[in-house]
Structure P
Amino acid sequence: MQSVGEKTYTQAVREGKYDLYVGNLFGKYDNVRTYWEDQLTSIALRPYLSKLVESKRETGKKMRIVDLGCGAGQGYQILTKIDRRDLDLGLQHQRVLPEDEIATYLGLDISQAMVEKGDILFADKPQVQFAQADLREGLGQIKQEHSSFDIYFSSYGSLSHLSRQDLVRLLTDICHHGHDGSLIVLDLIGRYSIEWPGFWAAETEAEKVRQYTMSYLYSESARQQLDIESFPLRFWTGLEVQQLAKELAATTGISVDVAKLMDRSVLVGRHTDTREYNPNLKSLRRLINSLHEDYLRTDLEELILDPSIIPEHPQVSPWLRQLVDSWNILVEYCQHRLTHNFSLPELKGWDDFPKPLQFSLMTIDRVIADVGWMWYGDPRANIIEPQLGYALRTLEYDMQKGWGCGHGLVAILRLQK
């Protein structure tokens, strides 16, 4: 049986879109993917992974990981590049999970093209293995062939390819197969993203499964000429994940703790640029990519968002408007501070700003003050703009609610047996 999206993924592998590459303005490995999305997944996972790694060290054993819907193994890169702490200026990175502490990384994917690509990319790492598997059937033979894993990992919406029924089957297998303390990392597509307001009102299970494309892999001109495959994805909210965990506990008798819910790419999701599902959006992801590009200056005025793009929803809309307002205040302050000295407490409404906004404003104020003397290297393009990007990323992360308002919804579950 051919998998959903098989045509898209096979073509993407053939065109080199799954080669290991860091940084770009467009495509799969754009700057937002590298400097925002992968980093935010790492930040969310770090405290739970750190605790798990320490417990394994105490037993003298190494980590066992299975990557569910692994693609060409990008999850391995995410898990092994998480720093123990952000403020570390030493020569060598201090990783939470060093590669030599991994006994097994098993990547499972329904796409044979992905499995073969992973074998090529990680040929020099004997602890890394790939196998073809249809996760719609649960863990399948993995239950008999492998002992329990410490982490059941997924990334970038891979498990949204499964219907709710199929995901329940997979997670039920994981509950029985895993051990006390095993982590389950779900990476799903969020339903309340501004990218597709037409999906927000879904009530029935059928309405929560929508046709989706990966048209963002291609340039705008290519999108107009290509016959881009669409395939069904299941869109999720944070509340539904919590309900799912309770359902699993009730049916398996195994406690499933929802340790973390995180919305990722709330305002800069993949389809903000394509506007395929919401033509009213601004190409914001392209602009954020520009902030992180060397020697490329960005028109910051284009980063200002119109709050009217936010659809009406009794719970989601008020919070999204607060985020957009905070985003605009930060961008406007950066614009003004580039040409004027200014005292932050003089900002109208300073005392009422959310704490994440105050912190981001202080960061940008300090950065601009500290680089104003530099003559070389284009400090605006290479220092100030990337730091504005990180400040906006931090603002989005610190204000997110885990409701399913981002392109991605990351859920970290922990088994308690």
Structure Q
Amino acid sequence: MGTQNSYHQAPDSVAAAPPGCPVHQTWSPLNEDYLADPYPIANALRNEHPVFYSAELGHVVVTKMSDIDAVFTNPNVFASTNVQDPIYPLADEATAVLGAPDFNPVAVMSNRPEPDHARIRVHTRKGFSNRRLKTLEDYMKERAGALLDGMIASGSPAEYVSALAFPLPAEIVFRLIGFPEEDDAMIKSWCVNRRAFSWGKPTAQEQVAIAEGMLDYWRYCRDFVARRNEERADDYTSELLNAHDADPDPSNGTGISYREVESIVYGISFAGHDPVTALLCNTIRCLLSHREQWDALCADPSLAAAAVDETLRFESSQISWRRVATEDTSLGGIEIPAGTRIFLNFASANHEPGLFEQPDQFDITRANANRHISFGKGIHFCLGAGLARMEARIALELLVERLPSLRLVPDQTYEFFPNITFRGPDALHLEWDE
């Protein structure tokens, strides 16, 4: 599926281990024990072999911060072209769905190599201007407050994902793009299972259902961009179209094509939605699991931003990312042939001794928590990092102010959607004194 620079390119097969590379035959980030709690296992893997090959995953796994830094800061050697691709070959039925002649998004941001990535990022970054973020901050506070009103009115206990953590990030990114509010539920239904397509191991039947949603969503995005092309507004899509009008030819090294505008709209909704939901949940879960930290935040709400960064380090909503070697190279003393797919294990790096004092403790006063790698590094550093941090901070500040007695419902179990990268509980039950 796909051609060069297409948005999704499924592999034909699972690659073999590089010669001389240590091999782990049974470990996979999709194993049940790893999904339940990746950190002790990630630490053990790092201590055993900093670089090894996972036979189940078909990737070379990199576990140390220094090696992950080397990958991120050498984009010409370690390309980002595979980050949106399915891990495993697709079923023929799903390939047929995505073979529709009009399903043709192109790689634009996280999965576009240089020099085109730098050209496109100039335009995408402008949409995250201070003015735009300030406008969104006001909307965030309004919507988060309204959602919290609804949660409180429904009474204790409440399920936090459905009450606030899922709807808020979706609505924020949809308003950024310019999607009308009346389409929110429909768009959410299309985006919700993208984790399985690109980062999981769905069955053939599941692949078909996800592919049909992706096709419907791509068609929606194209129609929406076409409408915005006729009638502009004060939103991200209109800014991208204005940039296209001013400089429509990518071949000159600065322009942005109409198809690239469509593809940015297609890609940014998931990136600004699902991982942020996980961040909102993880932040609350970490704080309420460490009551003294929640109490410290209640006593000093200015610690909210620091609490978000410590959560990104300690219990990140993104615990891995991927790259592919473009040439023969070496990494951590292991020879890496061109074409080798690489799995960057953030879970192990963010808990690495020597970088973080007592790394397995959650501490919102940690001085260097922002040294985590959860937003990536270098030219592909997450475009929406500031927006995600802002959403999590605002949600925390509201909860601290209005529900200082907030606590986890006792004895609840947590389920995590099976995928290699994004991690947050599917449900989070909270209670408080009424």
Structure R
Amino acid sequence: MEFFVDCLGASREVGRSAFMLRTDKNILLDYGIKIFDESNLPKFPLETSLKPDMMLLSHAHLDHSGCIPALYRDNKITWYSTPPTKDICEILWLDSMKIMGDGLPYRLGHFNKALKHWDPLLYKKPIQTGQTRIELFDAGHISGASMIDIEYKGKTFFYTGDFKCDETMMHKGAKFIDGVDTLMIESTYAQKDHPPRKEVEQRLMEEIYDTLESGGNVLLPSFALGRTQELIALIRSYDENVPVYVDGMGKEISRIYMQYPSYIKDPEKFKRAIRSVNLVAGIPDKKAATRQPSVIITSSGMMNGGPVLNYLFNLNSNSKIILTGYCVEGTNGNTLLNQGFITQDGEQLQVDLPIEYLDLSAHAGRTDLIKFIKKAGPEKVLLVHGDHPEEFAKELKEQHGFDALAPLPGERVILDEEK
């Protein structure tokens, strides 16, 4: 029997993370969807002839979790994650079914089965299944996000999922690890370092103060999961009095963050921050937000839905739009940032407000990726979750001496052949 991993998604692409690891068990690592594709249709993990024995989820973002209910069309396996990850998935999957409907390969019955087949797995609380040992570590990415350590017959396979080493307002950074045989690592920012976090935070606050003093609103299109909570904590860390309105699914996810205080850096501080902002509950709150100078944090982060478009066309001329997360090509956020328009109901609409991008990424940058790899000291590096990881693989080989590979979709990578 061979020790191998099959790459079913997130291979030379960002989206639909899914990997089948073969030990003495068939272990599915993540099972996500790719929402934004050049075809404008969602993409799902590749089919596999291997029947999973269990499923491990690194975190709740849909590009890692969004296809899990489809497993329950013909499986009764247990899937494992941290508790906040499961609760957040429940919200995101229901929302996906509402928005995508028949575009998804599962229905409400599969969703309900998935929830019944979940078991919790906590950080640094290993479990044993057959000859395979599994342990989760804090990834520093969003609430409950995990790096997954798998040991089988003396060999270690370490899957980072999405991770961040630097501290943010909401999370302590992921810790470096060592003594790894195979490292499967995200490569989202393999060619780019993020600017110093403090500088970005201070720049954001300067933009907020300047805009509010001129009588405008600052519109912060924001991912409901992770970024909404980070922005609330950030603004309140610098200023307790700036009027802040929060709209969209981020409100509900923020409540889950507070239900699991051990998964965030400073739960008491975040609790105070949440209590101090205006959680939009209806039309009067939406009108109040734009009637006075204020900061509006609302989904969706890429401006392809959610309340953000309603706010966009109700801002006065002194207002400003600030994007703090990456917007995929073809999304409204991307076209607005680069071409000054959005598309609504098939019509291109010009936006005559200033727009800026400030990098508050929750992913490790290039320097930390290289540092993480060097510290881990793996015999083999598998680069996933990146648009052109083959370039990074070549660099790691030629400049750093690693056996690095950027697997193709559907590729099987042999890790160790049993004698």
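When helix-only ellipticity at 222 nm (-39500 (n - 2.57) for each DSSP H run of 4 or more, over all residues; to 500) is computed across structures P, Q, R, the figure -9000 traces back to R.
Using the calculated result 4.3 for distance in nm of label points 7 Å out along Cα→Cβ at positions 34 and 130, pick out the matching structure from P, Q, R. Going label by label, the one that fits is Q.
Here distance in nm of label points 7 Å out along Cα→Cβ at positions 58 and 378 was derived from just one of the structures P, Q, R, and that gives 5.1; the source is P.
Laboratory data are not the source of any read-out in this text; all were calculated from the coordinates shown. From a predicted model like this one, the values you see are computed outputs, not experimental measurements. Cβ atoms are built from the backbone, for glycine too; each structure is taken alone.
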